[in-house]
Structure P
Amino acid sequence: MKTIVDRAADFVLAVERVFGVPPRVLDGSRAVQIDDVRLSLEAGERELCLIRMHGLLEEYLAVFEVRG
């Protein structure tokens, strides 16, 4: 039996635990949105970007390095 490990799917569950609300899943679970804030895993899941959405415009608030 093969086991599939998908860190991006774990990311969605972690966001729900931290914020206490189910996020809207975007981009095949590599990005989620809560209200006007989007969290996105980028650069091969090595960076977490915090982005505020203004309609179609994006304002990058912070970029964090992901370890592990």
Structure Q
Amino acid sequence: MINNNNMTNCKECPWIVKNNHNNNIVNFSKRMDKPHNCHMVKGGKDLWNVSDITICVGRKKYESEKTL
């Protein structure tokens, strides 16, 4: 299980900051059960080409809560 105490969301995490664009990212991620990269890395390019280093912390927290 992931230790959420060491993870902090970026200041514009779509899982925290709510607007239409961010809601689309979160809803697509949930609907397709697909993780995504942090959109602050590389200016949001390669959002869905996931790597372990740049995966979104908000999504990681969602996944850890989902498995409880």
Structure R
Amino acid sequence: MTIDDALRAYASGHSSAKETKERTGLDYAQVLDGLGRLNLRVPPPAFDGPDGEALRESADRFTAFLKQAR
């Protein structure tokens, strides 16, 4: 798997940031740079697990705050 393949897998939600960093040897800033180079974005957070609903509500409040701040 190439670095670009690992970055694409991360952007599509098929691997975590930790897995991507381990596969590529890049730090997170370099992962972000690579995503930008490939015109990809950071995947949305996974809202599964026991705290999923609380995470979703927090993200929704933060998004609303950002929209108000414009």
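Assign the value -19500, calculated as helix-only ellipticity at 222 nm (-39500 (n - 2.57) for each DSSP H run of 4 or more, over all residues; to 500), to the correct structure from P, Q, R. It must be structure R, since only it matches. Each of P, Q, R could give relative contact order in percent (Cα under 8 Å, 6 or more apart), but the derived value 18 comes from P. Suppose you compute Kirkwood radius over Cα pairs in Å for every structure in P, Q, R: which one lands on 13.4? Label of the source structure: R.
Values quoted throughout were computed directly from the atomic coordinates according to the rules given, and no laboratory measurement underlies them. Just so it is clear, the model here is predicted, and its values are computed rather than measured.
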